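Asker: Dropping the structures in below, format is structure tokens.
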Structure I
Amino acid sequence: MKKTYYMETYGCALAQYESLMMEEILRNRGFQNLNDPSSAEVIIVNTCAVRLDTEQKIAERLVRLQKINPRAKLVVAGCLASARPGLIKRVAGKASLLSPQNSPRILEAVESRDSVTYLSRERDTRIHAYMPVKGRIATIMIQEGCRNKCSYCITKLARGAPKSYPPRVIIEQVKRSVEKGALEIRLTGTDTGAYGVDLPGKINVADLVHMILDKVPGEYFIRIGMMTPEEAMRIIDDLIEAYNDNRVFKFFHIPVQSGSNRVLRIMGRRYTREEYEDLHGSIKKHYPDSLFATDIIVGHPGETNEDFQETIELVRKLRFERVHLAQYSIRPHTKAASMRQISDRVKKERSKVLTKLIEAIGEEIYGSYVGRIVYAVIVSKSFRGDKYTARIHNYFPVMVDYNNGEPPRKPVKVEIIDNSFFDLRGKIL
């Protein structure tokens, strides 16, 4: 009889990647995944530490899971286990703890007789655990950690300084993924712009992309994950050249966080609004219809109404194709935690105002595609019935119907017939 496990995952693309890795290791050992925690022999919770509300949700969930299945072995992995081990032990005293860097030791955790704690922040980048292709998407971690010291961020405690996988290791992963049917290759990291700063030869993520495209044959498309403005500015000329290849989605995720130089200084961000605008302009000059995504925090300690208005003005001016908006969330062990806090009421009001603007801009941008004929590659099954998610050259998502078996692997001709403020609806021609 197979041993069984149940897993929950919270957080970013790196957390999703590490959960897939742990699941692959367990499957190779003969474990079976269950959708119900009440009957699993092992319960694994891969955690996120970015926000207070997520932390509270995870803590409550850990208490609940222990009541649902008190006999199961509990393993808590991920950033919260690394950054807040004391909290985990208070709510789940018998749990084994794994830092993100120790995810490959999942077997030791689930098979040990007693609880174990592996919280070192040193990742072995000489080898790369093979990740299964999920649908037609392969997520490949290229680095973790960053060089910044942002006032609000607790992730630095869990992820540390930049640590990059050597190109040969990543190329082998991409090759195997393409051979297994991957059409979309997601290169992910804490800050992909910092890729290679710890490697000899001053290699960067643009160099890595060129190497992948040169050495891995086949039909596939690369999506480069989030990078900080500081690192993007450092390598912008190389980036623009790398994106010129048709196999690279014209997708840029570069968080600005605030439109106020005063708030950026308080946050510890190492760029000005003007420098960010220049970066955005350089990218849009070469790729005018690219999907430029950003992150914005409202209500960071020290943000005045005037500062918030500057953020509003920046959003109006740059008209981002996608904005990930968050209300500031106090995190322990961070500089911002000791600053005078802004009330929840003010944060909610500012969030509501900015959300309305973001949705209006998104509606205009995505609405301008209605009536167009585009080519899109179908990459995944949607949660919406028989619909699939396809991606056009700039990574805009197009929801399409396909009922004739396995969708084609080559890009299909699609007429855009409708839109929302964050996606397109299409009909395959």
Structure II
Amino acid sequence: MKKEITIIGAGLVGSLCSLFMTNRGYKVNVFERRKDLRSEIITAGKSINLALSKRGWTALKKAGIDKEVMKISIPVYKRVMHDVKGRLTDQPYGNKGEAIYSVSRAQMNVLMMNLAAKNGASLYFNERCVDVDFERSIAAFENTESKKHQNIKSDFLIGADGAFSVVRKKMVDKYKHDYEYNEIEHDYKELLIPSGDNDTHLLEKNALHIWPRGDFMLMALANLDGSFTCTLFAPKKGKNSFDGLNTKDEVENYFADLFSDFSKLVPNLYEQWLSNPTSNLGIVRTFPWHINDKSLLIGDAAHATVPFYGQGMNAGFEDCRILDELLDKNEDNFAACFDEYSRIRKPNGDGVQDLSMHNFIVMRDKTADPKFLLQKKIEKKFANLYPAKWIPLYSMVSFTNTPYAEAWEIGIKQEKIMQQIMSIPNIDKIWKSDKIMKKILILV
């Protein structure tokens, strides 16, 4: 008899997970508390464009949908830094041809839900999960419109219901699982640079644009319609914070002074400022990620992170691929599979969070620092000379499937080596020499 699965959450990770599960021949029901996005007019506000990289593509390819997703993706080959005077500096991500891909969250979610339904999953909307009986594998739902309640029994259930997961909350309450939520000192607000005439892009399309300003920053990624989704990350309180941005003058002066070239591209800046919410950012850590053979967590429900490496979705997609591989390995023995999944994915959930916080400091503080940029050039030269010995941290995270925990560990070692190299007198004059490359080789 077909195994029946309940997935709670029809977001990106829940939708991809349903594809993997229907491909396995399971009967899949997906319940989502929000309205059906496919019937909504999509508005900006809280999306933060997605950055699809190698591990995300690996999962999409395994599920057989990478070509569909590629149609709505824009390759991004480099960062373009904007200084206070509007001067630009290019920083390529990897070697020639290596790119991450900008995708609109809403467009991606609509596509994924359509593909999930086409593949045989049943999707139900306006259904809020209110309780879970893990022993009997029953999820209780309340319809947000009719207020009707229903209980759904299945062979096992998957919590893909995001950072504020009800499934995780019930696990923590009933089984005393470890849990912590740490909100960071910065909030974010999304803004939009409109398209130019005939849907042209007003900034370079195939780049991540960053306005690094020390303790805060603005970034922008292109959309297919010529617009750019932009996000301001700034402290909640203190200097240059959201706290001091209330009146029209305060908001417009802040952007004119600190992001002058940006503010010229957004005629309705204050209207956007008022209509788009200011949202907080935080990190979720919990363990274990499963209950026996009855339930498990994937994506943000297990390891919500901050968006500074663009890896939240990629990590969730990787969860789906690894789960599928473990079901193969354990021949659909759920207890063995879920236990192994929880054990091997937890360190990588922590790893992606450590990497994300680290990259926030890199993006806002260091990308404008000449010493840091020189360090990256030295690393790149050495990596191209000795590719088996060194993959730069950003490339490891974005262009390989190296487990996050391993990448973070290697990254720490590499940073210690580079600090020694950067302390060599006149390094800016002699960095290209064989002597320096040999020195790194010895330290590795």
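Any read-out appearing in this document is the output of simple, stated calculations on the displayed coordinates, not a laboratory observation. Remember, it's a predicted structure, so these values are computed and weren't measured experimentally. Cβ atoms are built from the backbone, for glycine too; each structure is taken alone.
Asker: In terms of FRET efficiency 1/(1 + (r/R0)^6) of positions 2 and 162 (r between Cβ atoms, R0 = 25 Å, to 0.05), which of structures I, II is highest? Spell out each step's value before the answer.
Answerer: Working: I: 0.05; II: 0.35.
That would be structure II.
Asker: Let me ask something additional. Could you figure out which one of I, II the value 3.8 for distance in nm of label points 7 Å out along Cα→Cβ at positions 202 and 266 was computed from?
Answerer: Source structure for this number: I.
Asker: Further question: Mean count of other Cβ atoms within 10 Å over residues 250-257 computed as 22.0: which structure among I, II?
Answerer: The value was obtained from structure I.
Asker: Tell me which structure, out of I, II, gives 4.0 once distance in nm of label points 7 Å out along Cα→Cβ at positions 26 and 338 is calculated. Provide the component values of the computation, followed by the final result.
Answerer: Working: I: 4.0; II: 1.0.
Source structure: I.
Asker: Now, a different point. So FRET efficiency 1/(1 + (r/R0)^6) of positions 314 and 386 (r between Cβ atoms, R0 = 41 Å, to 0.05), computed for just one structure, reads 0.55; which one of I, II is that?
Answerer: Numbers: I: 0.55; II: 0.95.
Label of the originating structure: I.
Asker: Looking at relative contact order in percent (Cα under 8 Å, 6 or more apart), point out which structure of I, II has the largest value.
Answerer: II
Asker: So, one more: Can you spot which of I, II the value -12500 was calculated from, given it is helix-only ellipticity at 222 nm (-39500 (n - 2.57) for each DSSP H run of 4 or more, over all residues; to 500)?
Answerer: On the way: I: -10500; II: -12500.
Going through each structure in turn, the value belongs to II.
Asker: Say we calculate mean projected area of the Cα convex hull in nm², for residues 178-217 alone for every structure; which of I, II gives the highest result? List each step's numbers first, then the result.
Answerer: Numbers: I: 3.5; II: 5.2.
Once mean projected area of the Cα convex hull in nm², for residues 178-217 alone is tallied for I, II, the winner is II.
Asker: Given that Rg and Dmax of the Cα atoms in Å, derived from a single structure, equals 21.9, 64, which label among I, II identifies that structure?
Answerer: Numbers: I: 21.9, 64; II: 22.8, 73.
Label of the source structure: I.
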